[in-house]
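Following are the structures in question.
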Structure I
Amino acid sequence: MDKPFHLFGGDAYYPRGGWNDHLGSYATLDECKNEIIDNNEALDWAHVVDMRTMEMVYRKKHQY
């Protein structure tokens, strides 16, 4: 699996749900975190899932 880290996220007011919140796939966790940092203003929340283990490996909590 070339890009096992999948980024899901959105804003608190208009969640699309499930795969509709999928923002991209990345080779490393650091790439995902950088994407979250780069889009910090647009993302109220973000989850990173390692598809090899099917576990959430990073979470950005709501910013209210």
Structure II
Amino acid sequence: MDGYWTVAEAAEAIGVTTGRIRQMLRAGGIDGKKLGPRMWVISDDEIQRVCKLPRRKGRRGAST
């Protein structure tokens, strides 16, 4: 599908795991379309938007 990315492609472009992409899709942090029980696609525009967001490192509340 032109103009849409798979979960694996989005993960590579953004620099996170496929599991994190799926987590973000379920939580609403990334807008995507579900094409079946396990198939998500993400638009080019949404990938560009997420790539521009500031990156945070580590887990929230983690103490050192």
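Can you spot which of I, II the value 0.40 was calculated from, given it is FRET efficiency 1/(1 + (r/R0)^6) of positions 39 and 55 (r between Cβ atoms, R0 = 25 Å, to 0.05)? It traces back to II. Out of I, II, which one gives -12000 for helix-only ellipticity at 222 nm (-39500 (n - 2.57) for each DSSP H run of 4 or more, over all residues; to 500) as computed from the coordinates? Structure of origin is II.
Each of I, II could give relative contact order in percent (Cα under 8 Å, 6 or more apart), but the derived value 37 comes from I.
Hey, percent of Cα pairs over 15 Å apart derived from one of I, II reads 50; which structure? Mind dumping the intermediate values first?
Details: I: 44; II: 50.
Computed on structure II.
Values quoted throughout were computed directly from the atomic coordinates according to the rules given, and no laboratory measurement underlies them. Predicted, not measured: the structure shown is a model, and the values here were computed from it. Cβ atoms are built from the backbone, for glycine too; each structure is taken alone.
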